[in-house]
Structure I
């Protein structure tokens, strides 16, 4: 069983995913990094050269590859939930955690992130905050439908968020994760 972290850009999927995987003694994969390494290009270049549909197709291909692995924490791309087959695959092979943050928090984090330009191309032609609000309004119902549970990441330390996720995982009594949880998270 894998643990999939979904959510909008800059909600903490990579930072929290690394911490969670390390504490559980399992592997971490950032799906966007895996994708850019495999295709030897940036997401921005892929989208500008081939369009969003092409990128979403490649994103789905990557998800199929990494979902076949066992016991990994996987930080997904923010839009992976836009294709129903991706959601089905994640639900069949793991537990899906939606990391949420307010538009203001997301904007602040995007502006501070030095990799934004190459790894996070604009989704609309609107201003950043308008784009975030518009995209969240469209995607939030899909994230809601896709998740097993959600964690709000605004103004919380990674260690606090980590503890919240571990508690949720333990409360779910998942036999396939029980040994890992007991061994590494005492």
Structure II
């Protein structure tokens, strides 16, 4: 152990494996991840001062989180519930959001083919009674791992493959150095 402000807590091998398993998950909040890293560092033998140095926290803060882990395990490293207005987007609303996104608007009797955040927000407000602003709806869609963006419309499916190939060949001929330029293009198109 390095010199510093005292030894960190003792962490068992089983606790370390549990911490490392949680750290491998992608859905861990950054603040909780930092606290888990503190516990892992303590398990690896780092003292409070070393952990405080790389984490950018005070020794007091590091000690507080390590003691919380010792007293309550992994659950003690999470953030406490925040005060304020409860979230409008509860589990039932998020389930309605997921069902709506995975359903074509036309099959719901709506006069459009593609959801926009404004349309989706209005439809969900009508069906669930909970109004979420389109901007916040996009954040929630991102959190639910839905892709947001503009639809890509093409006419490729309407094109004749033989005509496309003929046009590409005509452009290739016209673009050659030393070609006759516009005359070669006219000849290729008329031929």
- Item | Test item: relative contact order in percent (Cα under 8 Å, 6 or more apart) calculated as 13, pick one of I, II | II
- Test item: Kirkwood radius over Cα pairs in Å, for residues 61-156 alone calculated as 14.7, pick one of I, II: I
- One of I, II was used to compute distance in nm of label points 7 Å out along Cα→Cβ at positions 13 and 93, and the answer was 1.5. Which one was it? I
- Suppose you compute distance in nm of label points 7 Å out along Cα→Cβ at positions 77 and 109 for every structure in I, II: which one lands on 1.9? I
- Query: If Cα extents along the principal axes in Å comes out at 88, 55, 27 when worked out from the coordinates, which of I, II was used?
  - Reply: II
- Query: Between structures I, II, where is FRET efficiency 1/(1 + (r/R0)^6) of positions 69 and 165 (r between Cβ atoms, R0 = 30 Å, to 0.05) highest?
  - Reply: I
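Computed from the coordinates by the stated procedures, all read-outs in this text should not be read as laboratory data. Remember, it's a predicted structure, so these values are computed and weren't measured experimentally. Cβ atoms are built from the backbone, for glycine too; each structure is taken alone.
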